[in-house]
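Okay, got some structures for you below.
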Structure I
Amino acid sequence: MNKGKISGSLRTHLLWPVILIPFLVIMEIHLLIVDFKTGIISAIYVICYAFIALFLYNFKKKTIMANLINYAIAYNELTKLMIKEFDIPYAILDINGNLLWYNDMFASLTGESAVISEHISSIFTDIKSDIFPICSQNHTEEESDTKELTFSYGDIYLRAFLKQTSVHDYDFSDDMENISLFENSDTFVTLYLYDETRLMEYTSLIKNEDIVMGLLYIDDYDEVLANCDELKRSLLMALVERQIAQSMQELDGIYRKMEKDRYFFIFRHKYLNIIKENKFAILDNVRNVKLGNDDIRITISIGIGVHADSYAKRYEYARTAIDLALGRGGDQAVIKDGEEILYYGGSNIQKESNTRVRARVKAHALNELIVAAEQIFIMGHANCDIDSFGAAVGIYRIARALERNAQIVVETDGTSAIRPFLEKYKENSYYDKFIISPEEARYRMTPNTLLIIVDVNKVSLVQCPSLLEQTQHIVVIDHHRQTDERIKNPVLSYIEPYASSACEMVTEFFRYINDGIRPRPLEADTLYSGIMVDTNNFSAQVGVRTFEAVAYLKRCGADITRIHKLFRSEPDEYMIRAKAISNAQIFLDSYVITTVYGTNGNTPVIGAKVANALLEMKGIKASFVLSEYKSHIYINARSIDEVNVQLIMEKLGGGGHVSAAAAQLDMSLDMATDKLKDTISTMLREGDLK
């Protein structure tokens, strides 16, 4: 209907009696031909019908028009009333988010505080002004003209649904009041608010009642209790289990012992935040258990899985988490929540394990894998250091002893840290072509190639990450604590965080493979150097097994004098180190931070040396040296036995060992220094550092 005219199907319906008149006229003509008298009579009736039909059409049209107008007016008023009294808060905004109109429920929700022309973000702070306009004026099909968000407002939760609409989509020709709202723009935004408080409450209730699964292992059970008599062992384990039982009781959970040193437990999700807030106090409680003056300390590892689609998946998450906790040295808790991994504890320096059972088992497994391999590549981490290179050389020696060809994947020129050793190897024809570049390795790699990774277990840090995707046979040998970015699905994994270095771990393999292997003097020098550098000249993270490995290498021809000559510094490098040490600053009384400035391409290595030197200051718990290299900021962190620097570096996206770790940042030196200080301060405040 438009401008008082009837159109469409209604007009057709009214015209049907008139449309029949031509058909009746044709019928009348035929009757006149057949019987003239009958035709005259019927003609009179047809004329009467036509007159009545036309009269009724004209008469009814006016009546129907009047009724339709009355209905439209009533409908329009009813629609306005319904929107105004709509049970859902509703408002109209301009394209920039300014309030134009709102209904009674909106006014009731906001306490009648909403003001026309006020921006919606001043009423609901969670509806940010930067979301307007919802989409551009000439938006594409991929660009959505709607936006949805959930937020809290007072004591309730609201879901806001905003839709951007053109004024041309509506007919406001009979409503000039509404047209005035859009004088400055032909686009507006409708806002619907849905109260989802009860939905959120039910969702929270379901989440809180959800089941959390976990595994608890006693670390090194047999070794720790090996020297205890039966009575003390029983009493000690009774005290440990008492602590476990008390913790489970506080969580309203249940637990079951699966083996002598392994427990399975479950509790409701609402208690998870409690144990997060107390930093898994059960770790400290168990560690503090002792009998009299005995120096036996029991530690535990915990793995928890949450938010999986099934109970089986949650148990799998818990298994993954406990493997991570053990791979990082134990005495800590790990939570796997989908793809997110959270770490708690692990701030204590791990003690050396005196048993070599694992080393012997892993050596025999490595023996079988090497013998069965058709091609062997050995790879360390990027920016290869002497520990990484030395461990690779040790594996190379094992492969040659088993009459298998192997090659070490490293840049042919090497880093400055290994360049003196590379030159020695190049002088010896026995080692012809034992180095292969990453580019050539990628070309020659096959799915059946055995790839042995040493001194690294983090995917992003290996020399050539793409090689990991080209083979199904990967071996990992490392002494760094694992993270969630660990290499997936290796056929053999040997990770011992207590070990001083990867060179120490590989040296232990020699006595268990092929009835014993003796490295050549140059290889012994390289392995000895790796241990010496990673232990800062045998002053950190050393144990009985470390010195036994060094003694073995000495018997195989390692020459300490020859090694020290290779490690002597250039005068320029020595001056750079001296300047960095003189510029060092004490932070929070126990930490020292400095910066290395140099352009000789050896900056990160110098940083590591400076960090080791700074630990000689009395009262210093940890040292941090920042340096810029290839547009990145490198942080070298060192400690002796008071601070786990790996935890600090992990907060910055790095990792490493408990007493030697590093991180890489993409920012300026000043910003990196500030971020390091903020991280240390935060961890001290939250109790993550002791």
Structure II
Amino acid sequence: MDLQWRTHDLTIPPGGSAQDWLQYEWLLTNGTGAFAMGTAAALNTRRYHALLTAAQKPPVGRIVALNQVLEQIVLPDPSGEQVHELTTCAFLNPQGHQVFVPQGHGFLRRFEKGLTVRWSYSVDHAQFNRELFLHWKKQAATLHYQVQSPATGTMAPKLRLWPMVTLRDFHSLLRQGAAGSIAVDVAQPKPSTASVTVRREGLAISLSCTSACFVPQQSWWYGVYYTGEAERGQDALEDYFVPGYFQIELNPGQDTDVDLTVALGPEPHDPPARPLKLRRDHLEAVRQNLANRGVAAEDQMLQRTLALAADDFITERRFRNDRLTTVMAGYPWFADWGRDTFIALPGLMLATGRFDEARSTLKVFAGAIREGLVPNCFDDYDQTAAHYNTVDASLWFVHAAIEYLHATGDRDSWKDWLAEAAMSVIEAYIRGTDHDIRMAGDGLITAGSPHTQLTWMDAACDGVVFTPRFGKAVEVNALWYNALTGLADLLTDRHKREAEHYHKLAQRVTRSFAKLFWDEATGSLCDHVWLDENASEHRDRTLRPNQIFAVSLPRSPLPRTKQLAIIRVVRDKLLTPYGLRTLPADDPRYHGRYTGPRFQRDEAYHQGTVWPWLIGPYAEAVLRAGRFDERSRLAARQIVQPLLSHLVGEGVGQLPEICEGDPPHRPVGCVAQAWSVAEVLRVLALLAHQSPARHAC
């Protein structure tokens, strides 16, 4: 364990149990979309929990390569051998109650998280440490074991490691009856190393272990139970294939070090000599960037935690034969999404000084623009396929491009390709493009139909659209105004005509925006406005957080009096310690809990559920409306503090996708979400500057 980069250290208190640690979920990534994930108790509670989920086509095509390892310490005993098992799995007994077999968590004493995760056990005078790290930019992981066994007589104590494998798509589950043919090949590539290759359905992994021999003994563990899947109304049972075990003779009374490495493909990987140095050096540069920008002030531990949290989402993507950068929206189940990427980019990359990667990310999506639309997401399985079904992702791209230029001064990229990409979005929206996205006569953007979901509130299930927002959405038009004015100010003489046009359009938007969206009765903005088949106008007066963007973005079409009124309404009705609710608790459609089958969860997704990423625009709105005075700065710092506390506490270095609307606002959804982390980072970066640029609204 690299103690300098250790961010979490949990120790079992007297009378405590590792079962209490099931709520703590950890994440390791390696810059390719591959990841490892599990609980501090070392018990898998999700189908996504595994010691290595590898990316066949980085950053996607992910498969579970190694679920768990059954670890046994075999100690000599007067009656023969005494076997202690340090692994834990959950099963359902005949009465339907959860049971743990084995109960290795009973020996667990300590859990640590940093660049690696490490568990420390104590059993019958033996000390056992397991440390997991992912190989940087490789589809491989190594478990490093350190075992100190008691001094014994003539018989040497042993360590047995039984790999538990499914080799399946990370969204699916494996049952023995549908597993197909599984092949196991054993080799001894070096005198001191044993290796085994497991093949299933065109997939292969290699497992190699130092100081070991491999004993073939194929078996299955049936009905491993995932409580997290059961809570989500999903199939929660899986079968694990075990090809045999590695056996290592331990040095009595001394430390024995063993490396078990798993890699995607049939060829074994050696544990790298300096497994973490590349990432540690890289992250130290990111932390120093944060320090230089005043982010988190003198708190180096918080800087390291933020740097590591942000880094988890930044990955490589091959695009048109180039190796570029992208952003994974969330772990465990999201890939790189356009909307999420460009909301997150200012916090993940600009606030941390990762300007080359920011430019590379912009280039990936600029190259994929089609008819003025940025991809909502790339396909999980086909690297060449993208999905274009969003109205706001393209406007977030323009916003990120403008912020990139302000942060870096990179005029070369701006003139060569970035300005043209941003203008292509604006021009497409003016003339009209797919999904009926177009500029209306009042200068505002309208989009979609009753059957489409084009904004970020896009939950739908079984043909039911839970939050229909077609027509003119308030945040889309706040983004539109921000894009028009921001671009017009930055375009050079070469685009003088377009700049003048955008300025005139922005003036029209200013006149139209408040007239259309302002609701005098509530002192806030309508959420969206649409026309029915008879061209009659309808205004959705539902109180939602989307209106906050009309205050938080650098350029607002509203006067300050209306901005302050919006902040008051959002604060009083939607603000929680962990983000903004998507509906106030007194709305009859409000859902305070997020649980159950998919339909039930999707219905609640934007109907009261709290979104941590929205704390960023709310805090920025407070800063901008307060003109960044000391009072607004203190308020903004207090607003993000609960999320920072979660990050360094029970979040184990990450922030969740969503939280439940009702207190205590239990984290749900993705354990780690890019824009949640990014928005906290961005607010801290705003607070770090004494005189931030572009304060004026």
Structure III
Amino acid sequence: MKLVLVLPPLTQLNTPYPSTAYLARSLRSAGIPCSQRDLGLELMRRALSKAGLTEVFDAVAELADAGEPLPEPAWQALSLRKQHEKAIEPAMRLLSGADPSLAARILETPLLPRGPRLSRVDLTAFGTMGVLDAARHLATLYIEDLVDLITATIDPGFSIARYGHHLAVGPVGFDPIAEKLEQTTLVDAWLDALADSIEADVVGLSVPFPGTLYGALRIGRRLKARGVTVWMGGGYINTELREVDEPRLWQCVDALTYDDGEGPLQALIAHHSGGPDTRHRTRTAEGMHSASVPAEPFVPAAWYGDLDLSAYLHILDTLNPAHRLWSDNRWNKITLAHGCYWKKCAFCDIQLDYIARFEKAPTEVLLDAMEELIEETGISGFHFVDEAAPPRLMRELALGILRRGMTVSWWGNIRFEASFTPDLCRLLAASGLIAVTGGLEVAQPRLLKLMDKGITVPQAARAAAAFRGAGVMVHAYLMYGFPTQTAAETVESMEVVRQLFSEGLLDSAFWHRFVMTRHSGVYADPTRYRVSIPDTDGAFATNDIPHTDPTGADHDQFDDVLPQALAAWMRGEGLSRPVQKWFPRGSVARPKTPSDLVRRSLSPAHSPLKASARLLWLGGEPLEDDGQLLLPTADEMIAWPGRPQELAWLAALLDDAQPERDPLTMALAQKRYPGKWSRVADRWQVLRDAGLIGV
């Protein structure tokens, strides 16, 4: 049996979406061979090639000859056809990292024809030294202009990171999808050709987002027509299609799998090969299959196998630093723990397995996987894709990285926990943590309590300060439109966010509007949240649920203002401007939040260490020098004079406080001190500033 795991169009172009790579690691561990294809990347590379653009311009020219109305940018692109066909291959080489020497050419000469996006570009943020980044930004806007051309003239569902997204969002019927499947645009023809190139007996299609469903169904239908067995799973299937009742679906797919796909996939493989029927968490045209099987451990790391990582693109379409992490570099994907250790937030899918079942990965297994991935991919950057990385597990990972002497960069999502002390954040930064993203959501006490977020604004401010103090970038996810949220509360949350930027505690943030999902706490208890939910029976896909919030505000008034203010704050502008000034005069009231709320929430940089705290020395090797120890830090040498016995004690303490040594506690360090502790207590802060932490 030849098995191929496929990512359909489209997810992201900078790095493989990890779903098939996690499945591939599980199959490899079970001795089951498979290969992987990213048809989203392949489709975009087909479109954004000289041959692809030739087909695009031929199609647009046919429309023009037939008298079809074309938007002005399409006429401009047609007039510059030869320049586009000349420029596309160099632009793609630059974005793939294959030819950075093109950067100066792109910046200084008119190589890239200007479309609407490229014509509005502002490169001042890159200064005089960011030549490569500036050129990549231009090249990204250039290919986005070309994708816009395809969208406007050939296929309205096509975009840079999704295909047919509008067909799959919210309570939708299958009829529009079926109609689209019967059509064949130029983009569809490319996708059909890619599907025809798959040589397999069985294909597993991963469908993580609405913008991948249509492509997956088209691929599946074409494969089934050739006699290939097609299975489908992923995030969209888990959330939207858990109760699907649509006969036409089975023309495109033979089975759907739910929750973690590793176990169901191996059971399907065994059944397909003539083994016993242990299918579970699987739906076919026959109905649900729920064999009783032991729960399998989750897979904590991806394995990319035969995916060509050099083919991915360094897309630079935003100056938001956190969004750049997501869309720019290539990252190895890895997970500290399955599920969420909090699993209470009312807006989240807390009823589903991917949130509700919390299971930790053994730290040594993670470290082994990281070393293996570095060896296989040549990439030492890791994106931890946890719902929320547990502080204790982050601590153990950091200690392991330092103990093994690994040099890595890593980042991921966290909750703004009180556990993130300045000392812990210094440890995480020393191990290679470069950024964290976390949900501050509505940033208002009443609403944070109502949604069971489990954090407070002062607590979040202190955690953000601890990370920023350690040099770690901080990004906040923000929400508006939560049930019962008033306009005044949204303005108050704006004020909190303004203060966080003003105090230097946030590097970036993003506002999104609340969306109710079928598996959330809000949907499970609409009475508590004072919302009414219409009947969605008969819909093909049902996850993003429309709702009525009679006590909440008209949230449309914030759709433009919130991102405008946020964009200014991220540039360091408008931080002293009263937030009500972002709105039309007199439309909102001045916020009541104290203007120094965030500042008053902050703690001293170093709080007293508990007796049980483990001491760790992050500085360099101390040097003896005429009755004193010189303690090297990143910036300077700090002198510690003292008696010979005290210097010997300090040298031994710093040696014992290495990550690879047995844990040394604060209590033990005090016990070993040769004299009264009061003699050194007033100088203890010097050591902590130099790099001695307690975690």
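Readers should treat all values here as calculations from the given coordinates under stated rules, not as data from a laboratory. These numbers come from a predicted model, not from an experiment. Cβ atoms are built from the backbone, for glycine too; each structure is taken alone.
Looking across I, II, III, the calculation of mean projected area of the Cα convex hull in nm², for residues 371-450 alone that yields 5.1 traces back to I. Assign the value -8500, calculated as helix-only ellipticity at 222 nm (-39500 (n - 2.57) for each DSSP H run of 4 or more, over all residues; to 500), to the correct structure from I, II, III. Source structure for this number: II. In this comparison of I, II, III, the computed figure 3.7 for distance in nm of label points 7 Å out along Cα→Cβ at positions 467 and 579 is attributed to I.
Calculating percent of Cα pairs over 32 Å apart, for residues 267-482 alone for structures I, II, III picks out I as the one with the greatest value.
One of I, II, III was used to compute percent of Cα pairs over 32 Å apart, and the answer was 67. Which one was it? Only structure I yields this read-out.
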